[in-house]
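What follows draws every value from the coordinates through simple rules; no lab data is involved. Owing to the predicted nature of the structure, the values given are computational and were not obtained by experimental measurement. Cβ atoms are built from the backbone, for glycine too; each structure is taken alone.
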Structure P
Amino acid sequence: MAEVNFLPGASSDYDDAFNWYFSRSESAAEGFEKAVELAITEIVKAPDRWPLCDNRHRQHLLKRYPYSLVYRLAGDTVLIVAVAHARRQFGYWRQQE
């Protein structure tokens, strides 16, 4: 099984999103957390399954939440580069890599 690491910017994205949902509803935050966990599980099982969003990053859309996990492969490691909101300008995460 591949190792999964969140880059610091992705961790910050995740924390911001989780806290936003938690401030509105604990169950919404739990649902967001589960959606991210499911996406990670799916990525680890088949990392090349999800579409390229540029020449080296792939994007997995979360179910029921307007976010995607942007990631790349580094050997046997999946690097989560961003937990990107769908309304945020595409590619903002390149500055935080």
Structure Q
Amino acid sequence: MGNYVCARPVHPGEVLKDEIEYRGISQVKLAAQMGISYKELNHILNERRPVTIQTAMLFEAALGVPAYSLINIQTEYNIQLASRDKAFSERLAQIRKVVAAL
């Protein structure tokens, strides 16, 4: 298994925020085009809410950013956060120890 921890996990909202700023698109206009609230869009862009399958597909329709890319970034972000959880890491280590003994 690979090591999923890098210096800092990247949330897809960070990537999307950079993209819309580069394109000069307002968040209010983008939210309206996507049919979501400004608050929901802003929470994604500011990394307070995850990108779901549905929102990834909406971003793809509105910006042309492939939905699978956004989902992959979100999954990698989630894995990195989980791997930094000490209690969860200890649980994984215990499972691996038991399985190795079988």
Work out the source of 13.4 here, i.e. which of P, Q gives that when Kirkwood radius over Cα pairs in Å is computed.
P
Given a value of 1.1 for distance in nm of label points 7 Å out along Cα→Cβ at positions 21 and 37, calculated from one of P, Q, which structure does it belong to?
P
Comparing P, Q on distance in nm of label points 7 Å out along Cα→Cβ at positions 45 and 69, the highest sits with Q
One of P, Q was used to compute helix-only ellipticity at 222 nm (-39500 (n - 2.57) for each DSSP H run of 4 or more, over all residues; to 500), and the answer was -22000. Which one was it?
Q
